[in-house]
Structure P
Amino acid sequence: MGISKITAEVAVQKPIAAGIYDMTLKVGEMAKEARPGQFVSVYSNDGSKLLPRPISICGIDAEKGELRIVYRIAGEGTKEFSGYVSGTKVEVMGPLGNGYTIKDKKAIVIGGGIGIPPMLELSKQLNCEKAMVLGYRDETFLKEEFEALGDVYVSSDLGTAGIKGTVLDAIKEYGVEGDIIYACGPMPMLRAIKAYAEEKGIEAQISLEERMACGVGACLGCVCKSKEKDEHTHVHNKRICKDGPVFDAREVEI
């Protein structure tokens, strides 16, 4: 089936923190194709807004044909989505991008801010020893769901939850160890994790957040620097929406 564009239906939606919403979409067969780390493009029902909003997949229920997305209101598009109720019809394209490659190694799963939601489905699918490290601004969300899956360590910018500081501060404070890192979050966090993984000599798969337009690699609006030349453009670039959003940290320069 691959990528498809469908009219989905909102099954349920609720706010779970200030400005953060949890929506489950009925997408049918699309759910069977989805993998942790991929995203969907959600189209506005307002005809004046042409570009879809890329939102990472937080949960996959292939049997029910449902995908769960957790997003922060960042502009007019996501503000519109937050008003959707059960039964609202919405155009969705997906699953998009390159997800995480699951390996049977002791894992450190790291999520920062709105990069936390995609790490939940990954954590569910990792059948190995794992520690989950979550970094918040202040208010926590999804934390209890992670705690049901294993050991969770928390940091927050203001010290309102866990230790005050970054996810790397939490890793060092709690002595978290692993043989592979999976991470998603803001660029400063990913830069620090890339350096940490290189220092420790362990593999790291990082998901890059970027504003995307087309979502399928055609417009080249979301590129990052790479060590190898891209086959599509023949320059040292990778398209985050198509080649990523998940990369081996050694492949990209951030």
Structure Q
Amino acid sequence: MALPLQPHLFAEAQRSDPSTTEPATPFAEAQRPHLEAALPAWLQLIEKPDRVPSALAILNSSYASPLAAMARDRLRQDPAIAALARERYWGSWPGVEALAAMPPGSLGQAFAVLLQQEGLQLIDRPEGLEALADDDQYLQLRARACHDLWHLVTGFPNTLPGEVALNGFGARQLRQPGPVLLLAADLMARSHAPDTVPDLADAVSFGLRLGGVCAPLLAQRWEEGWTRPLSDWRQQLGIAEDLRLSPFVAS
């Protein structure tokens, strides 16, 4: 008995005139100006994947898009994230010296080591936090202020592969178009850029995977657990075992 033929995925495209294109939908038209604004920086990032100003320009351009607003609406469906936004939560961030004096292996002490090794500074509490116009502004500030903490917790170093892995993690957890555009540039850069250790593709893959098993990092009240062991935080977030498979362990 002959099996019924399955519809060919591209059959309709093959029958259509390749010289004609479908008119853009309202959805596509709404995204167009934001994607076009990000295009120059996106091309620069493909050429030079470690160019930080280009990455920031892409994030800023895409953040104002309707697609990004949809992603933030989905984020606020998480009760813990919604509660942080309502409160404009921003706990105490001790100075680097105070963090360094915390128990060995604690979140605070490990964070101080990271900051000192990389020559990084803590981000000050934003002025006028309580008067922010909407939750979206708060969430953007919160995510950026915790960026280096996310590096620490995920074990992704402040290297190009580490940033790429965190882009994958953020794309999975935040659903924002910005990190997705960064990932596309990172993967396209592999066509010409020198090889890295680990490979950028492996960094992307693991970042996406870890983002899927980890509890939402944007929902965490880190300031209430500076003295807790970093290992306990990772266990609570559900990533302790997965981190054993990280490509950064081998590298």
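Comparing distance in nm of label points 7 Å out along Cα→Cβ at positions 67 and 91 across structures P, Q, the highest value is found for Q.
Each of P, Q could give helix-only ellipticity at 222 nm (-39500 (n - 2.57) for each DSSP H run of 4 or more, over all residues; to 500), but the derived value -4500 comes from P.
Match the computed value 1.3 of distance in nm of label points 7 Å out along Cα→Cβ at positions 35 and 107 to one of the structures P, Q, and report its label. Only structure P yields this read-out. Computed over structures P, Q, mean count of other Cβ atoms within 10 Å over residues 147-154 reaches its largest value in Q. Given a value of 17 for relative contact order in percent (Cα under 8 Å, 6 or more apart), calculated from one of P, Q, which structure does it belong to? The value was obtained from structure P. 4.1 is what came out when distance in nm of label points 7 Å out along Cα→Cβ at positions 139 and 179 was calculated for one structure; which of P, Q is it? Comparing all candidates, it corresponds to P. Here log10 I(q)/I(0) by the Debye sum over Cα atoms at q = 0.08 Å⁻¹ was derived from just one of the structures P, Q, and that gives -0.29; the source is P.
Every number here is computed from the coordinates shown, using simple stated rules; none is lab data. Quick caveat: nothing in here was measured; it's all calculated off a predicted structure. Cβ atoms are built from the backbone, for glycine too; each structure is taken alone.
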